[in-house]
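These are the structures in question, set out in turn.
Nothing in this text is a laboratory measurement; each read-out follows from the coordinates by a stated rule. These figures come from a predicted structure and were not determined experimentally. Cβ atoms are built from the backbone, for glycine too; each structure is taken alone.
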Structure I
Amino acid sequence: MARMVNCIKLGKEAEGLDMLTYPGELGQKIFDNISKEAWQGWVNHQTMLLNEYRLSPINPKDRKFLEEEMEKFLLGEGPSSVDNFVPE
């Protein structure tokens, strides 16, 4: 049986993540409060950020930016807009 969570992002009960997707306290908060569907939305948004801003996950500054954006996207006020990005 799937683990259900009250997803903060979607505002409804939905299937929860199978495992921690991020380390630490933030990772636990995501695991407890974010659905698979909302997490997939973050993965898609993160990919767009990586490509549009030419970020490198190896760079600590870029990782910090992505972590802040992830927290805003999943648990906060929503995603930041990307300059000059026009979705298909």
Structure II
Amino acid sequence: MAKNERSKYQDGVISRYYGNLDTIMLAKLGELVTELYLADTPAKQSRLWQRAHKAMVKLRVPPAIIDHIMQKRDVQILAKNLQDWLAKHQKK
């Protein structure tokens, strides 16, 4: 096998993806907040909360905050935290 199986272009795409991972995860969390507001069954809500948990972990949110949000499972708490995270991210 060749030492590098990816082209230079592919390496650039991968690099940009990981460079923008925080922005991508914040956008995903925003979509999940909307979906959680609209979820009509407990099973769907549970799946969405699991996805929100994974997104928060990828964002490197402190475990204490993740635990608090996941224990409450209140969409408004998640939305408020998301607003704070977005404001902090935009200041960077």
Structure III
Amino acid sequence: MTNKLFVTSLPYTVTDPELLAHFESVGDVLSARVVFDKDTGRSKGFGFVEMATPELARRAIDTLNEAPLAGRNLIVKVSEPPASRAPRPASRRF
């Protein structure tokens, strides 16, 4: 098992330090990052947390999945590598 977690159903007001503090209740956290929209600067409602060990990642899933944070129940699961995408076709300008 990997030690990187995907966290969704985040309240839009949660910041990186708040996410970090929430997961530190389980153990050592290497990083915590909320994903923001580039155009609006608003949270997309999900993020990634990297725990120090796979065992801590498993404990975080067991402890924090469906647990409340700022009024919403989080969904915590193992982060999957991004799926490979087909190359985009070149845009045509007329």
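General remarks:
- Origin of the value -16000, where helix-only ellipticity at 222 nm (-39500 (n - 2.57) for each DSSP H run of 4 or more, over all residues; to 500) was derived from one of I, II, III: I
- Test item: Rg and Dmax of the Cα atoms in Å calculated as 15.6, 57, pick one of I, II, III: III
- Structures I, II, III were shown, and relative contact order in percent (Cα under 8 Å, 6 or more apart) at 32 was computed from II.
- Highest-scoring label, criterion being distance in nm of label points 7 Å out along Cα→Cβ at positions 19 and 75, among I, II, III: II
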